[in-house]
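Asks: So, here's a batch of structures to check.
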Structure 1
Amino acid sequence: METENLANHESSRMRAFRILSDCFFLPEPGLSEKLEDLEFNMTNVCETAVPLIQNMRKEFNAAADLESLKVDFAKLFVGPYELSAAPYGSVYLEDERKMMGNSTLDARDRYRDAGLDTAKTFKDAPDHISAELEFMHYLIYKEIEAFANSDIEMAIAFIQRQKSFLEDHLMAWVPQFANNIIENAENAFYPNLAKATEAFLKENFEFVCAVLESQELNSEKSGGMNSFQV
């Protein structure tokens with residue numbers, strides 16, 4: 001992948017994670033513009049998600065007062081009764097569907113190890129879907145920053161963090177989470193979001209694995225890590 005194309009790809013990948021994170025908050029009017037931005041960025045990084053995002057935009061624009069989306073949001077992610085699609089990794093990764101288990105603490109520790117902590121204004125658990133998606137956004141940001149500083153070793157280290165976090169967290173629980181959304185949502189907006197998120201995560205995992213494999217091959221051939229190719 002050429003340097004300019006790589007920069008555009010990674011910028012779009014970073015931006016897509018950030019907007020997907022926002023999609024799992026209570027829907028507000030400003031989300032309309034973000035969905036347009038999300039569609040644009042997905043064309044660069046995950047074409048299979050594009051028609052799903054287009055469907056989301058249609059459903060969002062059709063819900064004039066957003067009331068139907070807010071009802072669905074509460075039913076799926078908030079309660080007050082049993083959640084149809086609990087948005088917390090620990091519910092899927094821990095025995096007895098418990099909150100704040102070892103997997104939650106592991107997510108929190110990974111944030112801190114990368115130089116982050118959850119904001120004081122963020123009142124949810126560290127393994128909430130929005131937090132984990134935003135963490136991926138941050139890791140890609142740090143990767144891009146390292147490349148801009150010609151620090152290839154640091155950039156690769158952040159790509160390795162992306163692979164590990166996808167493998168141990170998002171890829172480990174989002175498929176079941178997405179299936180719960182698809183089975184329980186009343187409005188088509190959230191099933192499309194679930195499918196787009198799952199497709200995007202799969203595409204990301206394949207991408208970072210390919211990058212790291214390519215880098216290992218380049219390192220073996222050259223005796224050092226001095227290039228970045230996909």
Structure 2
Amino acid sequence: MMVEHMFDSISGRYDLVNRLITFGLDIRWRRSCVSALGLPAGSVVIDLACGTGDFCRVLARRAMRPLGVDFSAGMLAAHKSPAPLVRADALTLPLRDASMDGATSGFALRNFSDLAAVIGELGRVVRPGGRIALLEVSTPRSKLLRLGHSVWFNRCVPVIGSALSNGDAYRYLPRSVAYLPGARELAGLVRDAGFSGVQRRELAGGVAQIITATRCGIPPSAHANGAGAGASFPQP
């Protein structure tokens with residue numbers, strides 16, 4: 001609930017601050033992520049934690065059919081793409097099994113308290129042969145880059161966030177990286193959710209990463225509590 005309120009509070013200037021703290025690279029990263037998704041035009045793609053719609057806009061420009069899902073009412077209110085939107089918990093997506101051709105997510109994984117369950121839910125709703133492409137922060141391997149990244153991320157970003165938006169939220173941002181599993185563990189979570197061919201690509205010297213994988217086999221059945229059972233995808 002705390003994270004939900006935090007994102008509600010920063011929704012109005014979320015895009016502006018993102019552009020500033022990434023020097024505009026987040027736009028290029030999302031385009032690269034959608035290219036790595038490798039799905040054809042017409043594919044139905046869920047954008048998890050869609051925020052203000054950056055990924056949905058890129059997907060739509062590639063002639064795909066995005067569905068934006070977010071738990072934050074503030075983010076959905078500030079959404080700027082024509083994609084259909086659903087306010088939902090990532091743990092219980094209101095979608096049928098194997099109803100999506102693919103899934104994307106941008107800088108959201110570290111905000112989920114049960115990441116394994118969230119990725120498992122993607123494994124439920126993405127059809128066999130479907131694809132996921134997950135964009136997330138990372139830590140550079142180079143000592144010099146790691147030092148510069150640490151100074152920027154831990155000292156400068158909170159100052160910018162405080163000046164333009166919610167200071168508490170942008171102090172949380174650097175701390176949240178500690179909640180993100182390492183590359184090997186994250187790949188294991190993706191495989192355990194029923195995906196194969198897991199690949200990781202570093203961006204900008206390792207300050208960000210893209211995780212891609214292909215759904216294999218038969219999707220797991222809906223959760224025992226009925227999440228997703230009988231739900232239909234809202235048509236764009």
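Nothing in this text is a laboratory measurement; each read-out follows from the coordinates by a stated rule. Everything quoted here is computed from the prediction, not taken from an experiment. Cβ atoms are built from the backbone, for glycine too; each structure is taken alone.
Asks: Which of the displayed structures (1, 2) returns the greatest value of Rg/Rh (Cα atoms, Kirkwood Rh), for residues 52-131 alone on calculation?
Replies: On the way: 1: 1.07; 2: 0.94.
Comparing 1, 2 by Rg/Rh (Cα atoms, Kirkwood Rh), for residues 52-131 alone, the maximum is at 1.
Asks: Of structures 1, 2, which gives 17.6 when mean count of other Cβ atoms within 10 Å over residues 76-83 is computed from the coordinates? Walk me through the numbers before you get to the answer.
Replies: Details: 1: 13.4; 2: 17.6.
Derived from 2, not from the others.
Asks: A value of 37 was derived for percent of Cα pairs over 25 Å apart; which structure in 1, 2 was it taken from?
Replies: Values: 1: 41; 2: 37.
It traces back to 2.
Asks: helix-only ellipticity at 222 nm (-39500 (n - 2.57) for each DSSP H run of 4 or more, over all residues; to 500) was computed and gave -11000; which structure, 1, 2, did it come from?
Replies: Working: 1: -22000; 2: -11000.
Label of the source structure: 2.
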